[in-house]
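Colleague: What follows are several structures.
Every read-out reported here was derived from the displayed coordinates using simple, explicitly stated rules and does not represent laboratory data. Computed from a predicted model, the values in this text were never measured in an experiment. Cβ atoms are built from the backbone, for glycine too; each structure is taken alone.
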Structure P
Amino acid sequence: MYELKPISDASVAGALAKAERYRLLNEPNEAESICRDILAVAPDNQQAWISLILALTDQIPHDSGAFANAIATAARLDTPYGRAYYAGLAWERRAKAYYEGRGQGCRHYVYEWMAQALRLFEEAERLSAAGNDDAVLRWNTCVRFLKKHKELAPGEAEVAAPILSE
């Protein structure tokens, strides 16, 4: 069987640029592979972790395990802001992918997942550095999505029927 070959430390910056390029070319599997190569030689490289999360979230519409992998990867980020922001991004992309793929039959799931994204973006906003409005931009995108798709609503809570057999 073939074995993976490690990249050199000197190639990390170029590899990060390639990962971004592959994402822009809509080839997230290639970007993911490059990020994993970078992390094999530079496990503390936060930009590689972020690029990996983004590549994984790009795959959510086509890979059932991509969301869970993105959430697990977001938990590995160094800062509470990064963990909240990128987890929020994963929830947002999951909601949108599910909506696009399943349409009307998933309204309450999409709403709840978007609400989770909003909670995480709100947390990230509280934790963000001055001048960093990335979480606000994502928040506004989610709110606009919900306003555009008025059919989305929270799931109805089931009320348990009383037991009358006693």
Structure Q
Amino acid sequence: MPTIPSKDNAGVVVPAPALYGIAFAVGFAAEKIAPTPLLPFPASAWLGITFIAVAIALVVSAFKALAQAHTAFDARKSTTKIVTTGAFRFSRNPTYLSLTLLLIGIAFAISSLWVLVSVVPVVVATQWGVILREERYLKEKFGEGYSSYASKVRRWL
């Protein structure tokens, strides 16, 4: 039987939305200091809106699947069940994928190369400070059930 950690949560360093908020703030500040547009309007805006729409659809699907399973949306809380429905059929981390797509969408919507560049370090920080901790927690708590799911569904997409 798998060992359940004494503290029943993933022990994430910082909640992912905070990481993405910081990344946006840094990219936006850099854009104000040294403006570097991506594409001309309206192409950039339409591309941004498309990414944002996909991000919203993805997080809504993930939220609904978590709610139906009666398990936490917040990574700082205890997980009660491995969710494999909705967006979790395609990605083990659809909420983080949606945050990434949202930040990319915002970058295009405001035509900011700096905000787009901020995606790289925030994805790395999310991978190391959130996702790997969550995966370790889920393997310890759910054992083979999580390992089997992880072997079938990609981490990001």
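Colleague: Hey, Rg and Dmax of the Cα atoms in Å, for residues 22-61 alone derived from one of P, Q reads 12.8, 37; which structure? Mind showing how you got there, number by number?
Modeller: Numbers: P: 9.5, 29; Q: 12.8, 37.
Derived from the structure labelled Q.
Colleague: Given a value of 41 for relative contact order in percent (Cα under 8 Å, 6 or more apart), calculated from one of P, Q, which structure does it belong to? Display every interim value, and only then the final one.
Modeller: Details: P: 15; Q: 41.
Of the structures listed, the value fits Q.
Colleague: Quick check: -19000 is what I get for helix-only ellipticity at 222 nm (-39500 (n - 2.57) for each DSSP H run of 4 or more, over all residues; to 500), calculated from one of P, Q. Which structure matches? All intermediate terms of the calculation are to be shown ahead of the outcome.
Modeller: On the way: P: -21500; Q: -19000.
The correct label is Q.
Colleague: Here FRET efficiency 1/(1 + (r/R0)^6) of positions 14 and 142 (r between Cβ atoms, R0 = 41 Å, to 0.05) was calculated and came to 0.95; which of the structures P, Q was it taken from?
Modeller: Values: P: 0.75; Q: 0.95.
Attributed to the structure labelled Q.
Colleague: If you don't mind, another one. Have a look at P, Q and say which one yields 1.8 for distance in nm of label points 7 Å out along Cα→Cβ at positions 38 and 70, as calculated.
Modeller: Values: P: 1.8; Q: 4.2.
That value comes from structure P.
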